[in-house]
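These notes open a run of structures that come right after.
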Structure I
Amino acid sequence: METNLIHGIEIFNLWKKIDFCWKDLNPDVNILIGINGSGKTTLFNIIDAIFTADVKRLKAYDVSVNAWINDFTIEYTPKTPSGELKKALEGVRYLKISTFDVPMKDKPKAGKEYSQLYNELHDIVYNIGGDSPSFSDYRLKATNFPEQATCINERIRMFYDTVNRLFAKTEKTIEIDPHTNHLIFIDHGETIPLYKLSSGEKQLLIILLRVFLMEEQPYILLMDEPEISLHIEWQYRLFEEIRGLNPNCQIITSTHSPSLFGDGWGDKLFFVEDLVKK
């Protein structure tokens with residue numbers, strides 16, 4: 001299978017005084033740690049701006065960047081046009097999950113608990129034919145491409161097993177309502193619609209669904225502090241479950257939580273202070 005990896009990145013003149021060099025990234029998991037204010041989020045914002053060819057954002061940081069991706073190098077300076085950067089990135093599969101940045105407390109509206117978290121989860125599950133693939137789009141593939149139906153249904157079953165395994169302590173199970181064809185949770189025999197899930201449950205589902213919908217294609221996945229609102233046991237198991245859904249996904253993440261790397265991922269740590277070029 002083709003590779004889709006970032007091997008390293010250099011950022012020059014950040015805040016007009018610091019150069020960063022992050023090389024030898026792991027093909028599976030990379031965990032960036034550092035104290036608040038050390039620049040983790042800024043580094044991730046610049047990486048995201050490179051992968052999305054957001055020249056306007058890059059110019060605001062006033063930096064130059066070298067990125068080693070797959071078997072080529074991207075060289076960006078403030079004079080690099082957007083079109084040139086987009087062309088260099090053709091074929092690179094990249095996804096940033098940034099659900100964690102939104103307020104976690106849902107606000108009641110019209111009798112339901114609507115929030116940005118809920119809206120995003122609802123779109124991932126139900127939005128058909130949108131810019132980003134949805135769970136409903138994927139289920140429809142079994143009808144539109146009957147020769148793929150067995151594989152598709154096996155992967156859906158695997159996804160259900162993953163979610164039910166993680167939700168076991170809450171005694172919730174994920175199902176498809178046979179009457180509405182909607183994704184629902186069952187809690188002690190009672191149907192729980194998506195909007196009634198906790199913020200942590202919604203967030204976990206968004207992460208798992210985004211990874212599931214990669215369809216095991218090689219991807220670079222960027223996540224900034226994904227532990228926010230997640231139960232501590234979910235933090236321990238997050239990377240394992242992501243890699244189970246897509247073993248071809250390269251994870252690049254930052255965290256303040258030892259639980260996120262406490263289950264055998266300690267050799268994947270990078271410290272921000274070690275990335276500063278002397």
Structure II
Amino acid sequence: MSAFVKISLRYLFYPLCMLLTVWMMMFIVSGQVPYWPSSIVFILLSGVVIAWVEYSLPYQAKWLDTHQDFVTDIIHAIFNLFLIVYVSKIIEWFDLFRFIPRLWPDHISVFWQILIVAVVIDFGLWFMHCLSHKYQFLWKLHAIHHQSRRLYWLNAEKRHPLSAIVLAGPSLIILALLGAPSLLIGCWMIFMAVHLFFQHANIDYRVGPFKYIFAVAEVHRIHHKHGFGRKNFGEVFIFWDILFGSFHYEDQKIKDDQVGVRSQIPNQYLAQLRWPFKK
């Protein structure tokens with residue numbers, strides 16, 4: 001691969017992919033393409049492209065090895081990605097049993113509505129992520145996500161189903177009570193899914209000063225580093241950590257053996273589902 005292509009991938013791959021994701025969101029919101037199956041197809045295609053680039057521009061070459069976790073991570077990804085896509089349908093069902101007036105500001109532009117959805121979901125995820133590193137049972141559920149001894153794109157959806165509910169549930173309930181349109185929530189989930197692939201990707205990409213706004217791999221890898229689990233909780237936005245004092249950045253490259261948990265968590269999917277309930 002030429003130096004020009006490497007530099008282009010390093011600095012342009014993430015912003016161009018996220019702009020493409022926003023473009024796809026706008027097509028769905030405008031009704032030009034259906035949410036289903038466009039959402040899951042777009043997310044999966046994004047994952048495949050990111051996986052290919054990992055082999056072209058790896059952050060750590062040793063993280064390209066399977067570590068006997070690939071099959072388990074695929075199962076996690078299938079379950080959690082379909083859960084993400086079906087969030088909009090769950091919100092629709094919730095609305096059928098509405099018992100309070102809708103307070104959602106439908107009169108403002110779609111851009112601002114999506115931004116409200118983004119802020120509510122992201123702060124809720126940040127807050128519950130903090131609690132998941134503070135309380136023992138929540139940590140045991142969340143530890144499945146930290147089990148891998150490498151970082152790559154599939155880590156994004158490696159989480160216990162109960163941990164996924166704990167993390168996203170409160171903010172989604174708030175949005176449902178407010179009457180947020182399910183389609184806008186679903187579209188933000190598309191953005192978040194692609195971003196989380198990048199957040200965990202084994203790609204040596206850079207975003208410059210935008211790392212103080214978005215929780216990209218440059219800052220999220222530190223969260224997975226031994227001894228730094230209570231830093232950089234942000235999912236899409238990192239400014240929550242800056243505001244509340246949990247932000248940490250270091251320019252030093254993380255070594256290939258500096259991630260993962262010290263607990264002996266099994267590699268098999270069903271065993272991982274059972275592990276948090278063992279003494």
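Where a number appears in this text, it was derived from the coordinates with a stated rule and is not lab data. If you're wondering where the values come from, they're calculated on a predicted model, not measured in any experiment. Cβ atoms are built from the backbone, for glycine too; each structure is taken alone.
Which one of I, II has helix-only ellipticity at 222 nm (-39500 (n - 2.57) for each DSSP H run of 4 or more, over all residues; to 500), as calculated from the coordinates, equal to -19500?
The read-out was computed on structure II.
For the structures shown (I, II), distance in nm of label points 7 Å out along Cα→Cβ at positions 79 and 247 is largest in I.
Looking at Kirkwood radius over Cα pairs in Å over structures I, II, structure I comes out largest.
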